[in-house]
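K.L.:
Heads up, there are several structures right after this.
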Structure 1
Amino acid sequence: MEPLIFLLYSLFLLIFTQALLHIKDWLFKKRVQLPPGPTGLPIIGSLLTLGDRPHESITKLAETYGRLMTVRLGFNVTVVASSAEMAREILQKNDQAFLGRPIPDAATAQTNYDLSVVWLPGNEKWRNLRKIYKSQIFATHRLDALQGSRHQAVDGMVRRVVEASEAGEAISIGTLVFGTTLNSLSNTIFSVDIFDPKSNAIQELKELIWSIMELGGKPKLSDFFPLLKPFDLQGIRRSTKVPYDRLHGLIDNMIDQRLEFRASGSPRCDDLLDVLDLSKEQGHEEFNRLNIKVFLTDFFIGGTDTTSATIEWAMTELLRNPDIMAKAKQELAETIGIGESIQEKDIPRLPYLQAVLKETMRLHPIAPFLLPRSLIDVEVCGCTIPKHTQVIVNAWAIARDPMYWDKPTQFKPERFIDSKVDFRGTNFSFMPFGSGRRICPGLDLAVRMLSLFLASLIHHFNWKLPDRMAPEDIDIKDKFGLTLQKAVALVAIPVVVAKAE
């Protein structure tokens, strides 16, 4: 019992010490004019208010305290922006000051997490990496050169769905697209398919990556009470390390295979791994093996989970709205031709499909919160946001605000027809990939993949709901993590569209 009593006393002393430091910090910040907000409870602040749906609970708080408010979460003072105007102040007008990023405790479970462009502050190293991404990895000519791997992945997806149709089998849309995305990315990076789409490994890896996203999005005592970080009381860091290590092992194995391939005198593959290696050879110190491994881990996690979740939400809304599905299918039939394969070059000729994607990402943003952090003291609308303050830009609330959107909870792709609003976050009421200097660097690749995958699923197949389910019976609840996932997986039965005679 003595070690347990000692541990409890130690934890109490740590919490008490940090409480005193917090009170000192709070007294200092009282002299700073922070935005208004709820008082909260002693020590824990407004933590209990968050619940398991913080995107909704923070939105409700903003209705009371304003579109720029201060919320105390444990010992962390957080400023929440809930309007397009406030988002513009933070992400555009004062973008240099808000280039920082909070690092959740779960993210530190990844070995060498501090090499990730996701968590680096807006320093010179971060700027150099972003420059390389833009010029070498996500440049238009590079994406064009690698589009064959995406077409190949889509062909495999279509074959898998045809097999399911012939067997009368229902398909989990999220799992199907996850496997397709995984193979598309693995071909883009390594020039190989990692998994057979029909393998159980696809579902296992989907759960593995989702576990990283879910664990990363869970409220953690160590994030709200920093002195508790060394103890990992909830075991989240230990739990998250397992899937991270598995992904690192997979990537290490692929890099080793490439090195052996090179040693045998074989020619380059001209895939992304070669591009990264060339960057290293050209003198970019950022791209040693550790950096490449961390980048590829982020690439897999960020690409697979967000793409599959977005397509699942899009198919959910199309199945709930048969008239919208019919319009999208008609556009594809008239533009592409029934039974004809879709190429990336066809996407600009499909404005209604693009509107469907935009409306999906408005109503169901995969990243409900944008999370800048102040690098210096900043004045915003007469209030002071002190250095190192966590900021939440509530993109979910802004995208559903009736001030900017007519009938905001309805799925209406027509709102984007003949609209100049695009995916690039320059309109601060619609920021599906973020905005400003820290906008998602893979935006162009993501839009290509999303458009190609969704177009192929609705062009080649009709879809039926299982068990005589009516469209209005489809569950549209979400669950909160680092991304906003569908709570109940979408399952549907494909029927192959007959080719025109």
Structure 2
Amino acid sequence: MGETEGRVLGRVTVYSVLGCPHCVQAKTSLGRLGLPVCDVDMGKHPELRGSVKELTGRSTVPQIFFNSVHIGGNDDLQELLPEELERLVRLVREEPVLSEALPLPKENQSDGSDTAEEADGEFKCERDALADVVEELKRSGVIGFQWRGLSMCRNSFTGAQLVGWLQKERGMEMTKACETGQMLLDRKYMVGVAGAGKGVGFGVSDRLYRLMERNPHSALNAGQTAACSPLQAAELSAILRDMILKLFSEYLSSDGKCVDYKAMSLSPVFERYCELAVQLQRVELLSLTREEKLAFFINTYNALVIHGNVRMGAPTNMWQRYKFFNYVSYLIGGEVFTLQDIENGVLRGNRKGVAQLLRPFSKTDPRLQVALPDAEPLIHFALNCGAMGCPPIKTYTPQDIDSQLRTAAESFLENDDGCVVDSEKGEVRLSQIFKWYKADFGGTDEKLLNWILEHMGESPKRSSLQSVLSSGKIKVSYLPYDWSTNSSQRQSNKP
């Protein structure tokens, strides 16, 4: 396509969100046209979501405009005929876009091109006074092997050993030493071994303890002391999620198909992320409201998936996927949470997951106290979006969380990899997600389809579904699940 002489009068506007591969691919294709591109980050400007939805009739991103002509999403852009694309390019080159034609941020804020180094700017570590005690304890020689009958406990120490060390090396009286031991327990710097100390006060005895960071289950944020005064859980998870998304975007290929996880693992910014993830060890979970739990655990789950891909490589077969979701974990609030634990234990109200024989948490499991009372079906559309169109939000906040989740569900259902309605055949084809978690959506085809109808945006697809439901003769089938959507992006980039 030949270049036109003179100044370009119009512009292309792209409504996108950070970490969306389809947005990256669209912007790369647009960049080749030599036109000015205005990229509006919907994650940074949530106030625009309603206006863009009203204008486009869609709740997914990207949404692309040539001047004020709406093209649609990335698929629509890629499918434009050459002559139509040439007409649109000519329009942008020769005609100005009206200033009020499209909703734009009112203030001159960042356009989303900040580097990942800026992502953790909100986090200020105020060192906890007990952190120094823990660091000295680690160097003291008190921690070691302890025998209990024929069993050996690694990296442990007794209550009596801790008190003795505090008296000798820190010059504490007995009462002060015992109070310090109790504070270390309460503030989740240490934990009882084999249940010791859980619900039981600290005492000068042969009861065994270990430092929280010496978790034996290989949690990805273990091994370091969480030395900062604890942040609010929702605040910390949002910082971590924003930071990992910026890293993800930085190492996402220009076509949106590959992530260089090995390069990401060598980044000093990823090292900084790992340091911040350590602070999850001591967050307070029991006081969280339902809305705070939803935002915290959704953000943490999505960050953990990326962290797990960096450290372990992406799972490429069924066995690897089983291991990934059952073993990739963080220490959170003094307990280990795998991806399965977060999704099925916490967010689904302690329901059995796919191929699970038992519920994630037993009746005596302390993590059960954190679980939602009931399954929240909307979480299935917020966890690690892999759809061809993403919701215009990637980091969730407790404020208005239910509205954010409904937007994510609406975005998912707009796509044909989420729901296809064939009016002529009276058939509805759905993502496998609805089959795997059917119980969350009512348990029967009728309740499932009514749930979907209720959560669809006004669209021809919704009208078609309503028509099919009214006919009373409905066939429900399930689309093949494309596991390669995410894993193929990473197979060649294993660290």
Structure 3
Amino acid sequence: MRGRGHRSNSQQPPRREQLRQRRAANQEILTAKKQLLKMITLTLQPLEITEDANFPYFVKVLNPDLHVPSTSEMRSLFLSIYTEKENKLQKILNSVDDIVLTCELWSAKAEDYLTVGSHFVDIHGNLQSYVLKTVCLFGDTSAANIQKQLSAVMEEWNMTGKVHSVIRAGVPQLKTVRTKFRQMPCFADTLNVVFKDLMTGDELSNVLKKCQNIVMFFKKDAGAERRLREIQDRLQMNQDELTWNYGDRWLPSLQMLQRLTQQYECMEMVLGVRGKIDLLLNKNDQERIRKIMSALEPLNEATSSMKKQGFQSISAMLPLLRSLMDKLEEEARNNEVARKLLSKCQTEFGDVTNHKLAPITFLDPRFKEQLGEQNKKEAWAKIQKELGAASSSSSAAAEVKELLGRYEAYSPTAEDSNPLAWWRHTGKNKFGELSRLALKKLGVVSTAVPLERAFSSAADRFCNLRSSIEPENLHMVLFLHSYWSSKP
């Protein structure tokens, strides 16, 4: 007979088992919250989304027993994870010797923001990239203030003296300012600047604006678009979605013109019936559009070779530029728009046969044989100078020359290989001190923003729900967005 109050093991698990089950349940809830927070951050949604009237219903369909966290719960978790990731990144940066910064100046809701990112090569030979800080400039976009913000970021993250290069986008005011670090323009931003300059002429800008108005007419008038699709269906033609671009980025503009040209025959019928005579393209308009598209196609072909996500080493830019210039020269023979574009590219990017990027490209085992004699000569001279800076003896100079000769004779690697990993392992074992310089140079990125956004038409960084976000919250959201974007 059991004593009074004694409970059988079959009725209730022992206290230790109860605690284990409770901990497991709490961990499951925390994991679910973290995944929810990650989704909210990566899609740039507000934390208040959990209290939207429709959100709990959706969650209940997935799991009726799941607790939907309140905004205050999500906020607490958000701050906790931000602090955790910030401390973790600080420890990583403390162990790194060479760091590259990127700075992007962008606008939203009449405010100017500066986003500063960091890039470095880890011990495995992988390029790591993280957003460090996003600050509101409150109308002061002067070079002095931007320099001040960059210095503050370096001090805050204890990286003063480690930063050797800064890649800038939308910050032309820094171009003529002398700094302790090397400044380089963002490749994608420079292409957009070239395109914007090309389109300043009335003939080209007017026809581009006309095309924008045509697409916008069909986007806003549901009846007109429905009639367009009916005509295309009857003629058994493609019904691709029309692309509208209101900015000055070259790739979205090219995509808009391509889609419009493919469908203009049917669009013309609708415009005529609707009495939109001012939107009809005449022969001169159509010829200008054809020339603009033909001139931009070499840019499209050249940049399509770039990988589509993350950041890419600037070492790949010189081979890309040579390909771009060759294709533009060929197109320029019968296209005055291409001739203007070629001239502007030459002004912005310089002589590709004798280029400042030659030393970096030479240190990339994928492209070292694609330089040409003048670039190779320039690369050898600058690398010898950097490696021999610590010693002026003739024996040291001879050793450096012999080292470069052995590296040049080594077989190039495949174009889809990782040059950073190669220098971390194979290159370090075979070419010693050249490895340190190569990793430093190849760690410089070509764009100030990830490639998936560099050529995007998305001008707004946030949806309308984030229009009133506070600057400090903006910084933390972009920091976690960057951190989680680089992780599976």
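K.L.:
On relative contact order in percent (Cα under 8 Å, 6 or more apart), which of the structures labelled 1, 2, 3 is highest? If you can, show how the numbers build up before the last one.
P.N.:
On the way: 1: 23; 2: 15; 3: 20.
By relative contact order in percent (Cα under 8 Å, 6 or more apart), the leading structure of 1, 2, 3 is 1.
K.L.:
Looking just at mean count of other Cβ atoms within 10 Å over residues 175-182, which of the labels 1, 2, 3 belongs to the structure with the highest value?
P.N.:
Going through 1, 2, 3 one by one, mean count of other Cβ atoms within 10 Å over residues 175-182 is largest in 1.
K.L.:
Cα Rg over 2.2 N^0.38 Å computed as 1.12: which structure among 1, 2, 3?
P.N.:
Clearly, the read-out refers to 2.
Here, each number is a calculation from the coordinates, and none is a lab measurement. A quick note: this is a predicted structure, and the numbers were derived from the prediction, not measured. Cβ atoms are built from the backbone, for glycine too; each structure is taken alone.
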